[in-house]
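Every read-out reported here was derived from the displayed coordinates using simple, explicitly stated rules and does not represent laboratory data. Small disclaimer: the values here were computed from a predicted structure and weren't measured. Cβ atoms are built from the backbone, for glycine too; each structure is taken alone.
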Structure P
Amino acid sequence: MIRFTLILVLSFACVCRAQNKAESKQNPSGNPKLVVGIVVDQMRYDFLFRYWARYSDSGFKKLVNEGFLCKNVHYNYIPTYTGPGHASVYTGCTPSVNGIVSNDWRDRISGKNIYCVDDSTVKGVGASGRMSPRNLFVTTMTDELRLSSRETSKVIGIALKDRGAILPAGHMANAAYWYDYTSGNWVSSTYYMLNLPTWVNDFNKRQLQAQYLSKPWETLQPINEYTESITDDNAYEEPFRKELKPVFPHNLPVILKADSELLKKTPFGNTMTKEFAIAVMKGEDMGSGHTTDFLSISFSSTDYVGHQFGVDAIETEDTYLRLDRDLAELLTFLESKVGKKDLLVFLTADHGAAHNAAFMRAQKIPAGVIDGNKLGKRLEAYLDSLFGAGKYISALSSHDVYLNDSVFKTGKISRKEIENAAKIFLKNTEGIAEVFSADELYDSSDNSPRSMLSRGAHPLRKADIYFVMKPGWMDYDERGTTHGSGYDYDTHVPLLFWGGKIPHGSSVQYHNITDVAPTICTYLNIAFPNGCTGKVITEIFGN
């Protein structure tokens, strides 16, 4: 009997050793089963604490109180837009390397505008929309995860915005899904698949958009408690269509008749995204395999609400209070499905936003707006007056100018003459602080405007002239707000890590947003993206 018991114990020990060896071989680093990367579109760092007292204990507060908060993280290039922001978080490098220099840019060869995820070689699946990550020049941390696992890790990106889903998911993703407002469905492209999975079709059949927009948008809490915002009825916000004033309650069923894309401009676009994220994890059984899966989520509605109402509006505050509830539900689901010890969650933003210019002037703070369309026409007229009638300007955005290459083919006028004249005009324009030609840009370790512009420009996608507006100035309307500058209100964003081996704590050490990707890769023990210039955030490893 003793001998039999000994044999049984030894056999059990061998089995356990073999099992542990197999598990070690499958996951020798003890990596998490699931990484969830969250990007909140247009979230200023101060939003994390401005609304702190009224956040729940299970959303933003949970990430801060249980995780690690990096308090001094900035974008280190211009322009601070959605496409470049998502690309830089996931590639660990700036647009000067990854190629996503804006949401769209001018192609010098064709003379056409190129959207950052345009791809004429693919077709939409579930709706029109020829989109893919092919304009991205480098790998993402999600690509490196797929490479390291020999494509056994599942990688999926989701967002209302196609670019917010596609760029983080990378080149090798299993799927990227974005929202089509015409059909009310989540869709993809043939870059990833020929047909939507059954679970996506089942989700689409629920038609949640109709539910969310079937009743007015009321404040989540009593409106008199929204003390972190300015009065509801003010001159700095843009009303919805069919509205006389931008005030609560917003009658969504009526507004919907005039605006088919209404969902994204309400906090319920984020709620829809949360519901789809949970459906993705259930439908694909993410976090249940032997290798690490990765779900990238971008919450887009915060950006649309911010643009329309500004950073000081009750609508913006209400959107963040509701997003906090959505995050709480998402985190609760993740813990129940995967478990905190097998999770890694990080949350950041793709850019911040400025205070409304008219509001700032009312506070006696210098600010203003420049109408980019009018500026372009004035610049063209100025050049006409100097050099004779001609189409000298091909395109002008809120920070760059493309000259019309065909003008210089005759040889009558040199590019340098036109360039210098345009620079003089721009330098004398109210609200513009600095102007540089493309060959005057250079990258250095500082965050001077010239250096930040350099890191935001790629050699193959450069404009001819770049300009920087003064602090508080923007190319936008008098109502609402925008982003894009290199000033702290646009560059300073939250960065939170939570789950697994992440210690509780915080750091005030300065970090570039490009440090996120190498940090996640180090945590996962995989290679950095192939264009990575960022550095590891050592604080989260207890060093």
Structure Q
Amino acid sequence: MTESGAVLLELSNIVKQFPGVLALDQVSFDVRAGEVHALLGENGAGKSTLIKIISGVYQPDHGHIRLAGDKVKFDTPAVAQSRGIATIYQELLLYPELSVAENIFMGHAPKTRFGTIDWRCMRTLAREHLASLDINDLDVDQQVGSLSVGNRQRVEIAKALSQDARVLIMDEPTAALTGADVERLFRIVRLLRERGVGVIYISHRLEEIFELADRVTVLRDGACVGTSEVVDTTEDDLINRMVGRTIEDLYPKQAASIGEPVLEVQALSRPPLTRDVSLTLRRGEILGLAGLVGSGRSELAQTLFGITPAHNGCIKVNGVECRIDSPSAAIALGIAYVPEDRSTQGLIKPMSIRENVSMVVLKDISNGNLINHSAERDLAEKNVHQFSIRTSGIEQKVEKLSGGNQQKVVLGKWMASDPDVLIMDEPTRGIDVGAKAEIHRTMSELACSGMAVLMISSELPEIMGMSDTIAVMREGQLVATFARGEATQEQIAGAMMGGSRSEADELSDTDNTKGAAA
């Protein structure tokens, strides 16, 4: 075991070039035993290339790697793994139809003296590995496909440690986790740090960096722009290093002229997660909807868009009472919906930008069963220009775009329908700070053009920075409303959690667990 604090892994002057792209330019980086070293940067900054070099997927064109002082070369992922490098990607690499124990020991199961798998020993060792991470609530015989995302991630960590991982790379580990699962993950990461494991932690959530990391390195345009102790830096400083902007630039809210009501909801209910909700959304207004996971925010959005029609209550669009019993009915009324999960609900990723952008308005650009491809191309080109989508062209597959550019394609798809109401559920989840600022700017411009925007977000700075009105949901009900500038983060969090901020701090674990289970 390397002594805690000693340099465990060191990369010096790494260069990696792809056709027409200098992905990494003289990057030096190291991680010490017993530290969490955060790696930050916008999409395209070089983070993914760097971790693929560390994990043996790519080899550097120039530069060298040392592990515990010895110069090494990781020709393949298997070689890197054999030297103690483990990577946990955002998309977990587990076999859902196999058990927890089978996944933990995939490829290196203990054997009997006859050369067959020692199933009893494997189960025992699996329990020991889980227990060493203070995980005592997982059945090693349970099928992994039946587990929550958080529990699958814990299995992935146990799998890495079963192979004596010395360096653990975690790529956006909390992107799909509930609050309670995030806390469990943090406890495990701190436990690994105590045991001398070096953790490379990649996240777009800056608050996690300040809570968890010891040092932070920022990449921009393939180059390292600085490494510092976390205690010696600020969120504003990190953002400035990543994108050359200050934190104020993240929320470019323009003052819009707020007009008449466009969407009015009275006593709307769809039990159990939407109960007796009343709110008004006006032309030119951004209404921010805050709440814990399970508070009913997304369920309300799905009811307003007709995915799960209301059981009771009244909806008025432009002053006219209407029934929204399907998405097509919502679209016809001028309502657009950017869902929380853009990958599975907002886009068809194997299709091109052109095909995705035209999807909502195919009837308008078709003659019978024949699509007017010229009109379709013009529409796609217009959206690429309007939303500054970074792409090689409108025929590029959406799955090849960054998260921020994918979100812009979803926006472009819905703007093609010329809506009056835009519902955005977690509009900046999983995208880098530069793309966040662009999405926020677009949102503000749409409001200034007269569109009514309902924005659902788990990020209180985003709620406070972009909203004209803030509404808070808890347990399916609307429990508080604040005008812009009237509320503090503490007041909003208190309303979300059902008490004062001090009470919320004491009960945060309980509340997060409740929200996850709801």
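The value 15 for relative contact order in percent (Cα under 8 Å, 6 or more apart) was derived from one model only; which of P, Q is it? Don't jump to the answer; show the numbers that get you there.
Working: P: 28; Q: 15.
Answer by label: Q.
If you rank structures P, Q by distance in nm of label points 7 Å out along Cα→Cβ at positions 296 and 464, which sits at the top with the largest value?
Working: P: 3.4; Q: 2.6.
Going through P, Q one by one, distance in nm of label points 7 Å out along Cα→Cβ at positions 296 and 464 peaks for structure P.
Comparing P, Q, where is distance in nm of label points 7 Å out along Cα→Cβ at positions 200 and 216 highest? Each step should come with its number before you reach the end.
Details: P: 3.8; Q: 1.9.
Largest value of distance in nm of label points 7 Å out along Cα→Cβ at positions 200 and 216: P.
Using distance in nm of label points 7 Å out along Cα→Cβ at positions 88 and 488 for the comparison, can you identify which of P, Q gives the largest number?
Working: P: 1.7; Q: 3.5.
Comparing P, Q, the top value of distance in nm of label points 7 Å out along Cα→Cβ at positions 88 and 488 belongs to Q.
Computing distance in nm of label points 7 Å out along Cα→Cβ at positions 48 and 168 for each of P, Q, which one ends up highest?
Max of distance in nm of label points 7 Å out along Cα→Cβ at positions 48 and 168: Q.
Which structure, out of P, Q, was mean count of other Cβ atoms within 10 Å over residues 160-167 calculated from, if the result is 29.6? Please report the intermediate quantities before stating the final value.
Values: P: 29.6; Q: 19.6.
The value was obtained from structure P.
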